[in-house]
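Visitor: Please find the structures below.
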Structure I
Amino acid sequence: MSAYDIERRREIFKKTKGRCHVCSGRLIFKNYGMLGARGSWEVDHGTPQAEGGTEHLNNLYPAHITCNRSKQDRPSRSARMEHGRTRAPLSAAAEERARVKQAVAGALTAGLVGARFAGPVGFWIGLIGGGIAAYALDPES
């Protein structure tokens, strides 16, 4: 039996929208603890317990079993750097905030360009189109 009940695992899994916090690869919720299974994962401590890391939710992340075990007792940042990453994937709430922010910027930029070339109609077309296009972009890319 796992040290984490299913509800706790679900909370941890949802933090990164089902992505490994080390390599950002997809995880499969039902494959928790199943070494060798596609998308298998386990709970990783961002700050290792050997370095004083706690069981608090803000220190627990989902990670592929292989990523977690190769990380050993190193800090997460150094393990992520091996995969060209510097931080964990955005939470769902943080991703939504980033999408809204980039949509506003995209709408204003496209609206101003549209106004410059097509007047008031161009402004509104640019505003709407730019907002929609910018919102659709992945904020983590």
Structure II
Amino acid sequence: MKAVEVLMIEDNQGDVVLVETAIDKAKLPYHITVVSDGAEAVEYLHRRSSYATAPRPDLILLDLKLPRKNGCEVLDEILHDPCLAQTPLVLLSSSKSELKRARSYGLPPECYLEKPCTYQGFVELVLAIEAFRGKAAKEAQP
């Protein structure tokens, strides 16, 4: 089975570890690349400079609170690029108000997920993400 290329845009190393551990526990075939700020994410997504040979992500996990370029600015970049706009995307935040504001982008409801407070919550989160990704992948097939 081919690994799913996941770009995780997250500046909180604790959340990164929790997501990676939950993915391992769920035995999901994900290969995760982590970038820690919005400006770096844009470089990666557009395959610039040191990311020129980076793989295109099959899934993007985007934290809304990021340094240098916030999550909504990164989301604008994604949605204005026809290739990137087709990539399944999940917006993550520990703030319900941030997620509520981000809903103005009109993405499907399952794209907006609140970060949980427990490890088991992170396991459930990655299972929900995989269900969404699987559905999006099936819908994208001709």
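Visitor: Could you tell me which structure in I, II was used to calculate FRET efficiency 1/(1 + (r/R0)^6) of positions 37 and 133 (r between Cβ atoms, R0 = 25 Å, to 0.05) as 0.10? Each step should come with its number before you reach the end.
Guide: Details: I: 0.10; II: 0.55.
Answer by label: I.
Visitor: When mean count of other Cβ atoms within 10 Å over residues 101-108 is calculated for each of the structures I, II, which structure yields the highest value?
Guide: On the way: I: 16.5; II: 12.5.
Of structures I, II, the maximum of mean count of other Cβ atoms within 10 Å over residues 101-108 occurs in I.
Visitor: Comparing distance in nm of label points 7 Å out along Cα→Cβ at positions 29 and 93 across I, II, which structure shows the greatest value? Walk me through the numbers before you get to the answer.
Guide: Details: I: 1.9; II: 3.4.
That would be structure II.
Visitor: Comparing mean count of other Cβ atoms within 10 Å over residues 13-20 across I, II, which structure shows the greatest value? Don't skip to the end; give the middle numbers.
Guide: Numbers: I: 18.5; II: 15.9.
When mean count of other Cβ atoms within 10 Å over residues 13-20 is calculated for I, II, structure I comes out on top.
Visitor: Among the shown structures I, II, from which was the value 52 of percent of Cα pairs over 21 Å apart calculated? Numbers along the way, then the final one.
Guide: Details: I: 52; II: 38.
It must be structure I, since only it matches.
Visitor: One of I, II was used to compute relative contact order in percent (Cα under 8 Å, 6 or more apart), and the result was 24. Which label is that?
Guide: Working: I: 19; II: 24.
That value comes from structure II.
Visitor: Out of I, II, choose the structure whose coordinates give FRET efficiency 1/(1 + (r/R0)^6) of positions 21 and 77 (r between Cβ atoms, R0 = 35 Å, to 0.05) equal to 1.00 when calculated. List each step's numbers first, then the result.
Guide: Numbers: I: 1.00; II: 0.75.
Computing FRET efficiency 1/(1 + (r/R0)^6) of positions 21 and 77 (r between Cβ atoms, R0 = 35 Å, to 0.05) on every structure in I, II gives 1.00 only for I.
Visitor: If helix-only ellipticity at 222 nm (-39500 (n - 2.57) for each DSSP H run of 4 or more, over all residues; to 500) computes to -13000, which of I, II did it come from?
Guide: Values: I: -16000; II: -13000.
This value belongs to structure II.
Visitor: If you rank structures I, II by FRET efficiency 1/(1 + (r/R0)^6) of positions 85 and 125 (r between Cβ atoms, R0 = 35 Å, to 0.05), which sits at the top with the largest value?
Guide: On the way: I: 0.40; II: 0.90.
The structure with the largest value is II.
Visitor: Now for a separate question. Tell me which structure, out of I, II, gives 96 once volume of the Cα convex hull per residue in Å³, for residues 53-108 alone is calculated.
Guide: Working: I: 106; II: 96.
Checking each candidate, the match is II.
Every read-out reported here was derived from the displayed coordinates using simple, explicitly stated rules and does not represent laboratory data. None of these values were measured; they are calculated from a predicted model. Cβ atoms are built from the backbone, for glycine too; each structure is taken alone.
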